[in-house]
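Colleague: In structure tokens below, several structures.
Values quoted throughout were computed directly from the atomic coordinates according to the rules given, and no laboratory measurement underlies them. Fair warning: this is a prediction, and the values are worked out from it, not measured in the lab. Cβ atoms are built from the backbone, for glycine too; each structure is taken alone.
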Structure P
Amino acid sequence: MRLRSTIVLVAGAIMGYQLFCDPIVGLANNGDFVRVLAAYRLVPDCEAGHDCYFKYVTTRYRFEPNLGFGLDQFTSELITMVPALAMNWFLSKDGYFDLRVIGFIHAALWLSGLWWLMPLFERWTKWRRRIMGALLLLVFTDFVYVQYSNTFYKDAETVIYSFLMFVFLLRLAAGLGKPFLNGAGLAVTLAMALMAKAQHMLLFLPVLGFLFLFRRRYWPHSPRSLYAFLTLMLVALVALAVTVPRAQKVVSFYNIVFSGILPDAPDRNEALKELGLPAWYSQFSGSHAYSENAAMNAYAEDLEKRASQRTLIGYYFRHPGAALALLLRGLPDAGRQRVPGYGNFPKESGLPERMPTRAFAVWSNVKETIFQDRPGAVVSYFVLSGLALVTGTIRRWGNRADLPALAFLGWGMAAMAYAISTLADVLDTTRHLYVYTFLTDVIFLAAAGVWLHQQRVLKD
């Protein structure tokens, strides 16, 4: 209990230093914040132009009651915003929304997960518990994770609730605490993670399958309630899929086709034909949706009619080499830990624009040193840590089918996250790979935990 409190307090202090002490750390807005803020009629309180985007973190947001309701698609971040708005209403002196309020809510969720996770190690020897606690602190208090707390990116929501989901899965697997409460926590966090961002919703289909297969251990409620929950999640998944804004689909389609597929296509005209586009669009090869010379600027209506994710998926199946090229293209981005071109500090800090933070970056610096510009090292880390987790779990708990399945589940989700981030868009890949980065770190930590547990068993 003492180590548990120490770990959570130290984690809280490190997160608090980064999130709330000047100059605060966050991740600059690239324009995506509006997808959350518009629903509450909030706009950045900053000078027009790029000072609001990419260069600096905007800390103040003003309410604009005259703005229309701006929800383009539902996200669970809208639910997380409710306590943040209530807290801001109580604390704000000038009526503005302070970014640090949502940072506090996100940090509280992280710390809650650590608090519920630490009892898993109570039966370990003291030094093994300390090693595991130190690893958790090293990874999850790194700026790579903390910076997203002071943002409205949907990826942050996916990662936070995925972390809590895994914590409740592990508590149910170990029989810790009250099963009813752990089951309820699992249901809520799984639903919140699934509904955080449409692009990542498919990651949680295997989790629903896992719940169904191992329902006796992981669903301590009535079978009828499980079937109702699974049905509700599938309905939510379909609803998210069909409500993705058309403009967002067109932008992703354009980036993949013109920036990803065409530059390396052996016959660009034939590739365009298969993708449902006229041959003369080949002149835009190499551009992306935000380029000055992009076809999006002059032929937006035509592209909106022609762009089709179904056609793109069919192209991948007919040309697996093109899909493989995009997967390989993403490896250098997976090796980077810092999102290139994004600032971590507010403008009022007086620091240069787009400046990255250097505090609490040990884990990310070590990974970047090993993986940056080394695609083979990225693949090796994913494969070896996954194999270590799966083989260690089978060796220790081979008589329980659910635990090796849970190990395979995490490994498979990481592979899916990588594929989604590299095949569904080719811009801003390092930021899109945030969920993949989280899942590979979870696999590493889980493999370390299995090894430490195995050593305890061997010694006993």
Structure Q
Amino acid sequence: MLKHTLRLIGILFVLVGMSFAVFAQNNTELTYGEPVTGQIDNQTYEQIYTFEGNAGDTIIITMTATDDAPERLDSYLVLRDQDGIDLSFDDDSAMNLNSRIGPFTLPEDGTYTIVATRFQQANGGSTGGYMLEITEANFDALVADSTQSGTLSAQNPLAYYTFTSEEDAIYELTTVFASGNGSIGVEVRSPSGQYITSTGADDFSRSNFALVNATAGEQMTVMVTHYVNEMAGADPAAAEIGYEITFNRVNSEALTLDAQGNIGITGELDSDTQNAYFTFEANVGETINITLANDPQTAIAVDIYGPEGYNQFHGDTAYQNNTNGTVLIPEMVVRTEGTYILAVNRTNLPPESRSLDPVNFALDLTVASINTLEAGVMIEDTLQPAMQFYQNTYTYDGQAGETITITLDSTQSSEAVGFSMEYAPQAQSMEYQGFNMNFHASEASTVTMTVTLPLDATYLIYVNASGYSPQTETITYTLLIESDN
């Protein structure tokens, strides 16, 4: 909302409400609550800023394009500490290609650096003006099993909360769209600003929830955003969106698998227990398989949530994954070590339309190891036409800087195969967020690729049928990894 422009002593000030935005120069010092504006082009693809912060300050950094679409900046933000080490970064969290870091809690007193740039930085193509602002977040504390309500508008576009669990526990973070014309989004982050989970609701599906696997004493931050539905005639300047959020603690049963990694699970869903939760441990290089062991009268669904709280797989008796209809979760590959959550509920959605008649369920859970590849040792394996994902999975324990050559030979068969390889993170790091390579052959052949590994890590290698037509016969192949170590 730019209303007046004043040029004083060669410095451009833009009046926005009650705050001033200063046109950015490189290495500009920022102050909390005082926005600046700048320009990104192909000659200057980044601008550098510094600010003084104190340990415990919880900040939000927002970079918003100021030009009209479609010719507008696709912004990107980086936050660095006094030693130049990246602490956090963001691409599109502020929506519409705008960036937001935070809420982020500063670890120590000192001078911090913000890099305001564009997506893909030097190799990016977007240009345009932007506004950058750093603010201290003000939080209200949420209490378990207690509903917090609020209203968002153009004048109050965001709401921030903290939530601290008194014990290790699982919570349903329930979001209710209470009033207005549009939608709301709720995002949960760790104290360091790392994304945990999110959910949302709108004027059609008025309630939704996400699971949060909370650690005792860890304070999480919760951000509520809103979107106004202009297509329905709502005025963004005047519209108000009402919401309710609640952290509901749920009961869960810890599962103990037998020596072969198996366990049978039984339970009942009724009007009081509409979701049943179970927890179990799994490691990188294992697979999770869940099959139905009975014929429930009401269709049920199962969801697997990873240690970070993400929903990683959904299975549903109404949409079976194989011909006999018993497989709900077929060989889901474990990419992160930790505690997994199994949620069981009725299929029918939305909740108000569910049948609440009691339904008994019986499931078989298996957590199994997958083959580990060793450098210099060739293996022979097959891909069967009836396999769930038409792929085999292997692990390889690699070292940073190690150069490996992968040779995949399918010439014994008439159908083509391909492979992909990814880094399986134990924890996300600022130095390296991911790694992926893949190759798909168009016909049966010998494929060779060489790559230098970025980290000491467990890598997942997938071999799959890569033809354009469905696999019709058993494919036999050999796989060999050679290392320079």
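Colleague: Out of P, Q, choose the structure whose coordinates give helix-only ellipticity at 222 nm (-39500 (n - 2.57) for each DSSP H run of 4 or more, over all residues; to 500) equal to -19000 when calculated. Please list the in-between numbers first.
Modeller: Details: P: -19000; Q: 0.
Here the read-out was taken from P.
Colleague: On Cα Rg over 2.2 N^0.38 Å, which of the structures labelled P, Q is highest? Before the final figure, lay out each step's value.
Modeller: On the way: P: 1.00; Q: 1.12.
Biggest value here belongs to Q.
Colleague: From P, Q, which structure was distance in nm of label points 7 Å out along Cα→Cβ at positions 221 and 365 = 3.3 calculated on?
Modeller: Only one of P, Q returns 3.3 for distance in nm of label points 7 Å out along Cα→Cβ at positions 221 and 365, namely Q.
Colleague: Something else: When you work out mean count of other Cβ atoms within 10 Å over residues 61-68 for each of the structures P, Q, which one comes out largest? Write out the running numbers ahead of the final one.
Modeller: On the way: P: 12.1; Q: 19.5.
Biggest value here belongs to Q.
Colleague: Matching task: 11 is the computed value of relative contact order in percent (Cα under 8 Å, 6 or more apart). Pick the structure from P, Q. All intermediate terms of the calculation are to be shown ahead of the outcome.
Modeller: On the way: P: 18; Q: 11.
Among P, Q, the structure yielding 11 for relative contact order in percent (Cα under 8 Å, 6 or more apart) is Q.
Colleague: By the measure mean projected area of the Cα convex hull in nm², for residues 109-236 alone, tell me the structure among P, Q with the highest figure. Display every interim value, and only then the final one.
Modeller: Numbers: P: 8.2; Q: 11.0.
Greatest value across P, Q: structure Q.
Colleague: Can I ask one more? Compare mean count of other Cβ atoms within 10 Å over residues 173-180 across structures P, Q and report the one with the greatest value. Before the final figure, lay out each step's value.
Modeller: Numbers: P: 13.2; Q: 19.6.
For this comparison of mean count of other Cβ atoms within 10 Å over residues 173-180, the top structure is Q.
Colleague: Taking distance in nm of label points 7 Å out along Cα→Cβ at positions 125 and 141 as the quantity of interest, name the structure among P, Q where it is greatest.
Modeller: Details: P: 2.5; Q: 5.1.
Largest one: structure Q.
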